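Structures for review follow.
Rule-based calculations on the coordinates, nothing more; no lab input. Keep in mind that this is a model prediction, so the values were computed, not measured. Cβ atoms are built from the backbone, for glycine too; each structure is taken alone.
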Structure P
Amino acid sequence: MADLDELALALPQATKEVSEDGRPAYAVHGKVFCFHRGLRRDAVDEHGERLDDVLMFRVADLDVKELLLSDTRGIYFTTPHFNGYAAVLVRIPSLARLERDELHDLVAEAWLTRAQKRVAKAWLAEHGG
C-alpha cells in the first residue's frame, strides 16, 4: 500500500482522501481513479466472508479489463457489480505479486482515465507515453 500511495500521489494533481474507517481513495480533478472498497456482498472469499481488502482500479476500456482479467496469476478479478464497467479489482495482498513497474502502469492507466486531457497529454509527453 505504501507503493500505491507513493505512485498515485506522484501523478499530477492527484489527491488522496481517507474515509473514517481508513480506506484511501485517489482522485484527480475530483474524479476517483482508485479506491479501497468497503465490505460488499459481491466480493467474498471461498468461505462466503466479505472481503475487506479490495482495491478498485479504473481501466481505459472493457478490452483492457478483459486483458487484465486473463492474466494467469489471478491478481485481477471482477464481480457482477462491475459487469460492463471499465474497472478491475485487486486484493491488497496481491499487490505484492506485482512488480513495481506493473503497479506503476496500473495506477498511471487508472489516473489517465480521469485526468483532464491537457494534463494527461503533458504527462504522457514527459514520460514517453
Structure Q
Amino acid sequence: MQAAASLIAIVDDEESVRRALGRLLRSAGFDVQTFASGSDFIHSLARSSPHCLVLDLRMPHMTGFDVQSALQEAHAEVPVVVITGDDSAESRELILSRGAKAYLRKPVDEAMLLDAIQNAIGRQAGSGF
C-alpha cells in the first residue's frame, strides 16, 4: 500500500468528463485535482505539482498543445496522458513527439487510462519526485 496517494490533475473543459474521470481515479486510490481550463491548471503549478496530468487536447482558449508547451517552457516535469475525442494522426504524432506518455481516444477505456497513468508515474518515480 502506498504511503501517500499520487496526485493526478485532470484538465478538460467538459464538466461531465472531469467528474467521471475524478470518480474513476479516486476509486483507484489517487488524489485528484480537476481544472476546467489549461490556464487554471498552469496557474495551480505555483501551489502544487501533480505526479501526472490527464489532458484534453481540444479546449477553448488554451488547447492541450498550449498546456504542454507551457509545461515545457516552465521546465515542469509532469508526465502527460492525453485524452481526446478529436483523434488524428497529426495530433497523435505531434503530442507524442513533445513527450506525452500516452495518447488515448474518448470515450476512454478505464483500464487503459489507469495503466497509462501508472506507467507515467512509474517512469517519473526514478527521477526523484
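Between structures P, Q, where is relative contact order in percent (Cα under 8 Å, 6 or more apart) highest?
Working: P: 26; Q: 21.
When relative contact order in percent (Cα under 8 Å, 6 or more apart) is calculated for P, Q, structure P comes out on top.
Out of P, Q, choose the structure whose coordinates give helix-only ellipticity at 222 nm (-39500 (n - 2.57) for each DSSP H run of 4 or more, over all residues; to 500) equal to -9000 when calculated. Please report the intermediate quantities before stating the final value.
Values: P: -9000; Q: -13000.
Only one of P, Q returns -9000 for helix-only ellipticity at 222 nm (-39500 (n - 2.57) for each DSSP H run of 4 or more, over all residues; to 500), namely P.
Out of P, Q, which one gives 0.92 for Rg/Rh (Cα atoms, Kirkwood Rh) as computed from the coordinates?
Values: P: 0.95; Q: 0.92.
Computing Rg/Rh (Cα atoms, Kirkwood Rh) on every structure in P, Q gives 0.92 only for Q.
Each of P, Q could give distance in nm of label points 7 Å out along Cα→Cβ at positions 16 and 96, but the derived value 2.0 comes from P.
Compare distance in nm of label points 7 Å out along Cα→Cβ at positions 48 and 80 across structures P, Q and report the one with the greatest value. Before the final figure, lay out the partial values.
Numbers: P: 1.5; Q: 2.1.
Of structures P, Q, the maximum of distance in nm of label points 7 Å out along Cα→Cβ at positions 48 and 80 occurs in Q.
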